[in-house]
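Structures incoming, each one as structure tokens.
Derivation of every value follows stated rules applied to the coordinates shown; laboratory data play no part. This is a predicted model, so every value here is computed, not measured. Cβ atoms are built from the backbone, for glycine too; each structure is taken alone.
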Structure P
Amino acid sequence: MGRAIEAAGWRLDSSYARLPEPLFAASAPTPVRTPRLVVLNARLAAELGLDAAALRVDGADIFAGNSLPPGSEPIAQAYAGHQFGHFTTLGDGRAILLGEQVTSQGHRIDIQLKGAGRTRYSRGGDGRAALGPMLREYVISEGMHALGIPTTRSLAVATTGEVVMRTAPLPGAVLTRVATSHIRVGTFELAAALGRRDVLRALLDHAVARHDPELASSDPADLPVAFLEAVIERQASLVARWMLVGFVHGVMNTDNMTVSGETIDFGPCAFLDAYDPAAVFSSIDQHGRYAYGKQPSIAHWNLARLAESLLPLVPGDAEAAVERLQAVLATFPGRFARHHVAGARGKLGFAAEETEDAELFAALLAAMHEAGGDFTATFATLVDLVPDIPAASAVARRPACGPSVHVPADWRQAWRERLKREAADPGEVATRLRRANPNVIPRNHRVEESLAAAEGGDFGPLERLLAAVGDPAAESPSSQPYRAGPPAGSGPYRTFCGT
């Protein structure tokens with residue numbers, strides 16, 4: 001191991017590996033032929049207490065799985081999941097958890113290699129990943145982070161010098177993903193399916209220690225219900241934020257829902273161009289189970305599976321235990337609505353609350369849907385429609401957006417009347433609108449263009465896209481290419497899971 005790796009600042013521990021063995025299996029990465037570091041997130045490295053300069057010297061060996069950082073105890077995590085509604089046992093078939101980086105503040109952050117080779121849970125797969133999907137996750141996850149949405153993040157991508165066979169031979173790569181944990185609803189489903197209360201209890205205590213330490217002093221009889229409530233609140237907030245930026249996850253299986261409230265697994269995800277609540281991009285979601293507009297109800301369904309998994313830990317007779325969990329579960333729609341309408345007010349530039357705000361927001365969405373208006377661009381344009389912004393305002397007006405926008409005159413009038421009732425300074429309204437409505441998102445066609453170029457060996461478009469999505473509020477002319485929608489005449493956009 002090189003001196004640079006020794007000096008990189010690794011402080012790994014493996015508390016998950018101290019849980020009962022049914023929850024994981026020891027699994028070392030499989031070495032690759034010629035590792036090469038192609039993307040490194042220097043800012044994230046610094047947040048983790050890692051030295052980016054040292055990692056650039058010989059970090060490729062770690063990020064491709066040829067070497068282990070000091071303190072690593074590599075494992076693959078086991079879990080189950082409802083995939084398109086059908087229960088199955090699963091696990092990390094191509095992901096290996098190196099351990100938890102302990103930051104200077106004492107936070108634990110999972111460091112995971114995705115595409116690092118076969119594990120006990122590979123089920124006949126090769127355990128490898130192609131470059132395109134790994135770069136896709138890097139771009140989307142960092143774009144989500146810049147939008148202020150809780151998400152797993154990407155530290156690095158390394159190519160392997162090997163070919164992976166999918167529908168065609170593709171360049172192989174390994175993604176280094178970080179998360180506050182990789183504990184999923186499906187992890188609890190597996191623990192419950194094992195029928196071992198000790199395993200389920202150990203997992204609950206571990207998850208509470210990682211994500212809800214303030215609950216640790218709770219009465220053990222109340223802890224499962226309190227934990228469920230905490231997860232419900234996080235997921236209600238998360239899905240509301242997805243909806244407010246037009247994000248479509250694409251594969252909301254229970255094994256793709258974290259208890260931390262972070263977005264995870266970006267295989268078939270996409271962002272809306274034209275607003276459509278029935279939008280489905282994933283090639284495998286042929287019945288629209290995970291359509292954009294269904295995401296809140298699917299999240300609620302997934303959380304019901306978590307409640308069922310926690311049931312064995314709730315004391316008392318079964319009927320009373322079910323009632324307690326159902327009462328908490330029933331709060332999800334109200335929690336989601338609260339987060340969504342609060343975000344909607346922000347997107348409309350309101351500071352105060354009025355009961356008709358949700359209707360006004362819905363009316364604009366309906367107009368967009370009817371006219372094929374672009375979701376992101378329409379909201380971004382509202383700042384140009386605020387009346388009476390002084391010419392000398394310190395807040396610069398944005399250039400015209402390229403995609404189709406649709407703000408009907410009657411809606412615009414109702415919106416302006418609503419703004420007048422707040423008697424807010426126009427400059428303050430404009431600031432709120434800019435804060436809530438991004439100009440730049442990871443536009444689907446731009447993502448595809450950058451991935452195609454990188455697969456051909458040109459990483460310039462990817463680097464420029466990463467810089468663009470890292471600044472969602474950008475208003476300069478140079479940001480215009482990343483704000484525009486797809487070219488006229490583009491066909492339906494389709495995504496694939498990349499496994």
Structure Q
Amino acid sequence: MTLRISGLASGMDTESIINQLLNVDKNRLVDRFYQQKQTVQWKQEVYRETNIKMLALRNAAFDLRLQGSFQGKKAETSNADALTAKAGNNALSGAYSLEVLSLAAGAFKELSPTANYVHSGGDKKFTVTGEKGNAEITVTDGQTMKDVVASINAVSGQTGVKASYDSGVNKIFLMSDGTGSAAKISLTDTDGFWSGAGVAIADLAEVTGTDAKVKFNGGSELTFSSNQFTLSGIDFTIKKANETTNVIVSNDVDATVDKIKAFVEAYNNTVSFMGDKIAEKRDRDYSPLTEAQKEAMTEDEVKLWEAAAKKGLLTGDSLYRSIYSDLRSVATGYVSGLEQRDADGKIIKNYNSLSSIGITTSDYLDKGKLYIDEDKLRAALEDDPEAVQKLFTNTSDEAGKLGLASRIYNSASAAMQKITTKAGSSDAVVDISNFGKEISRLDSQMSAGEIRLQKLEEKYWAQYSAMETALETLQQKSDWLTQQLELLTS
């Protein structure tokens with residue numbers, strides 16, 4: 001380490017002078033690379049944020065690639081208190097009726113043991129049998145009816161029988177897990193436990209549940225083991241017997257509109273974000289702040305400065321502009337081969353673009369966002385849901401015939417890959433993206449600059465120390481000469 005001699009001879013603030021010299025060199029060797037790195041990191045953040053929005057768009061487009069998104073059905077009932085209905089995609093639109101003759105019920109058994117019974121007389125066994133199977137239970141001395149009920153419930157997974165005990169009325173209630181005629185409950189009094197507890201043998205006999213009985217559209221009697229069942233693609237839940245309920249199944253336009261709205265929202269979030277970044281103007285007066293500059297400013301001042309410095313970073317980014325333009329171009333495209341013609345060959349219907357179903361795009365100043373005329377969209381879905389479906393879901397290798405949802409999905413996927421190649425992802429263990437490599441290069445240059453700064457500091461201290469030593473030597477000689485002159489003249 002260089003010997004550091006401060007300005008004892010010269011009277012100069014050597015350390016301050018050297019620091020000022022180093023500050024000039026620091027801008028050349030370190031700070032400019034730090035600022036370049038910060039700029040790259042800010043660009044990387046914007047790219048990655050764009051990828052998050054692009055992922056949301058791709059997911060929304062994926063939903064619209066599925067035919068099921070356009071084939072949803074809804075069921076409306078005339079008496080929701082009697083039954084509810086949910087139509088599956090394969091249910092046929094139309095009017096139905098369901099007459100409920102009886103509800104399904106589980107097996108139920110009630111036992112009346114001796115009040116406050118406590119078992120004695122050694123271990124006793126009995127068997128519980130239910131729909132799932134049977135299990136043997138052992139009752140030991142000192143156990144109460146609460147203990148017996150707990151033992152029955154402990155094996156309910158094997159038997160399908162559950163129990164409860166109400167001490168207020170001194171009753172044991174046994175219930176089957178399931179419903180229908182297959183549900184059952186029986187007790188086998190192997191060692192006479194139940195008879196000893198005051199329960200009649202006849203009360204232990206098998207009981208079964210009952211099936212639900214219905215007539216669908218006035219047809220023959222149908223039985224189901226549960227009050228929830230499916231008929232003709234419609235899921236029914238019946239609640240009351242001796243009731244006839246009308247059910248209307250129709251296309252679920254609301255569900256399809258909601259999915260299209262979700263897609264439009266995701267698309268608008270993406271193009272609006274990208275369009276704003278492209279349209280921002282760069283102010284060259286605002287560069288990334290160095291650490292020293294930040295220390296000289298308040299936190300609010302730093303935030304305002306950096307907000308201005310981040311603007312316009314992607315204004316001239318060709319890849320970013322290309323992704324944005326490609327996405328807008330895909331959304332405004334046409335799908336060929338969807339026109340419908342009359343006997344004379346005249347086109348009578350052609351849902352071949354977003355605009356044809358009421359979704360229009362704005363101009364460049366509005367970032368190319370999409371706007372929905374919901375009335376027109378609903379009218380198209382009511383008029384010909386299959387044609388609208390093909391606009392989004394059409395699968396074809398022929399040029400111009402691929403559905404719009406697939407096109408946007410593919411465009412978003414390609415964009416995400418390009419963005420990841422350039423900016424990487426936040427969850428990557430090693431960042432090998434273009435920006436990542438640039439940041440590593442700048443880190444290396446900053447490290448090299450720090451080493452050069454250290455050497456420069458040592459050099460400056462060596463030069464000023466040598467100067468101080470020389471000045472001190474001259475001062476000593478001057479003092480000696482002065483003494484000699486004084487001796488000669490005395």
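Data table
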item	result
Highest-scoring label, criterion being volume of the Cα convex hull per residue in Å³, for residues 246-301 alone, among P, Q	Q
Which of P, Q yields 3, 12, 12, 11, 11, 11, 11, 10, 7, 4, 3, 2, 1, 1, 0 [P(r) over Cα pairs in 10 Å bins from 0, in percent, calculated]	Q
Structure responsible for 25.1, with mean count of other Cβ atoms within 10 Å over residues 254-261 calculated and labels P, Q on offer	P
Winner on FRET efficiency 1/(1 + (r/R0)^6) of positions 54 and 134 (r between Cβ atoms, R0 = 41 Å, to 0.05) once structures P, Q are ranked, highest first	P
Structures P, Q, by relative contact order in percent (Cα under 8 Å, 6 or more apart): label with the highest value	Q
Among P, Q, which structure scores highest (criterion: distance in nm of label points 7 Å out along Cα→Cβ at positions 70 and 174)	Q
Read-out helix-only ellipticity at 222 nm (-39500 (n - 2.57) for each DSSP H run of 4 or more, over all residues; to 500), computed value -15000, structure in P, Q	Q
Origin of the derived value 4.4 (distance in nm of label points 7 Å out along Cα→Cβ at positions 78 and 406; candidates P, Q)	Q
Ranking P, Q by distance in nm of label points 7 Å out along Cα→Cβ at positions 62 and 110, the structure that comes out highest	Q
